[in-house]
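Novice: Below you'll find the structures, each written out as structure tokens.
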Structure 1
């Protein structure tokens, strides 16, 4: 056997080159399109630098109303999802009843479904020609449908809470599975009421999961388009819907790119706040 064959094969040391493929993918799929959007936001159709149009868009009433609507709907939907997800998680995890696992799996299926399906279901239930309005109109002999909340901001919030509550429920169930049941039994034997046990024993252990689920809901609701567009609530224009209107219906691509950059900055800022909060709270 020759010395060359007996010598161990030299290992190829790539060093830090392993990060190159993901960086290339990130640059192609995210950074390059983002650069094009940023360029279109400050350059007009003649490829001339034009900040006046950008400032005009940011100072317009349509943009300010869309920004306020986006913030209000996202915050309300997030708190609603947290409340509903926490309630369902407590019942499924700590209130024994037959079929709890099946109910949890059934709720999880909402994650895989398109968001417009919940909106379509609400239209059949609460729409002008829906089941509820049909029953009330027939029962009380009304000429006009009495229930109109679906075509308002409340309808959008209800649909988003229904769609995004499983994103809170799943991490909370995972956190509750790690709670020491002995602590709950000891607290109960010492006379603690159920609400006190939830407040002082269960919720502190689930706080990181609640922050993670709530932050994900906030990011998703800030960028939600399908639910708002499908419901078509009068006067409820959010940032994603305004971007669509400017780009597709008005062909004002510079204004659409300006609003898109604000939407991206808002999403990245919320994600940064989540990371800071998660790090400080030990999530």
Structure 2
């Protein structure tokens, strides 16, 4: 481990730094994240009480500014003024990578409009953590949290069900039971991974087929990260039609089964096994 004191001499440009913080285990923070947070003139955070636990652990004394979804618009001018005065400002969320289903987009767009430099400081993310242990397709669509109204949820689930990749979404423990049957309806026969308390002491991973999904008997603690697998691709290779069968009946008198299989499968995506079996049945008739 490199002591924090060994990297204190690194210099950073003025601007806004989007800093990822642990999603549970406070040891899951990068050396660079600790360095930039310690050198920040101000740190924007959702809940100062939650962020203070992390900052106190690593003895970081930077000034905190509360910045959540209810005051983000109100804060914009103040933060832009601070940044224009050549200060280093970091943006963190309560957990994980900022702006991923968390506040931050408003201030980022204002920085873009004001030509203020923005730098990502990569790190923990519940999305990539869940996908990495899913065993599903590495191509994934991240949805985020569901809306409040049931009709909006059903509309979005129908849209998501048509996407042929892994699908990741967040959901509160109070809502999971309310949409369990809807998930089963739209994602039948797909696999599902439900992650709870990732990287924490009571972390839990439930793997099952969507068809076997059951409501929780007791409301679970902590937000859930859910990954649904890609669609099962059914074998849709075309079958021998009547015209193909007539041609084969004519060819069987002159050509070998092997030649017929190669000739028919060359121009059509019909399985060689099906062609072979049909030829064999004709031979047996004779």
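Every number here is computed from the coordinates shown, using simple stated rules; none is lab data. Predicted model, so just to flag it, every value in this text is computed and none were measured. Cβ atoms are built from the backbone, for glycine too; each structure is taken alone.
Novice: Work out which structure the value -11500 belongs to, where helix-only ellipticity at 222 nm (-39500 (n - 2.57) for each DSSP H run of 4 or more, over all residues; to 500) was derived from one of 1, 2.
Specialist: Value -11500 for helix-only ellipticity at 222 nm (-39500 (n - 2.57) for each DSSP H run of 4 or more, over all residues; to 500) corresponds to 2 out of 1, 2.
Novice: Using FRET efficiency 1/(1 + (r/R0)^6) of positions 43 and 99 (r between Cβ atoms, R0 = 30 Å, to 0.05), single out the structure from 1, 2 with the greatest value.
Specialist: The maximum falls on structure 2.
Novice: When relative contact order in percent (Cα under 8 Å, 6 or more apart) is calculated for each of the structures 1, 2, which structure yields the highest value?
Specialist: When relative contact order in percent (Cα under 8 Å, 6 or more apart) is computed for each of 1, 2, structure 1 gives the biggest number.
Novice: For the read-out mean count of other Cβ atoms within 10 Å over residues 67-74, a value of 14.2 was computed from one structure; give its label from 1, 2.
Specialist: 2
Novice: Still on this structure: Determine which structure produced the value 16.8 for mean count of other Cβ atoms within 10 Å over residues 27-34, calculated from the coordinates; the candidates are 1, 2.
Specialist: 2
Novice: Ok, one more. For distance in nm of label points 7 Å out along Cα→Cβ at positions 91 and 251, which of the structures 1, 2 scores highest?
Specialist: Top value of distance in nm of label points 7 Å out along Cα→Cβ at positions 91 and 251 goes to structure 2.
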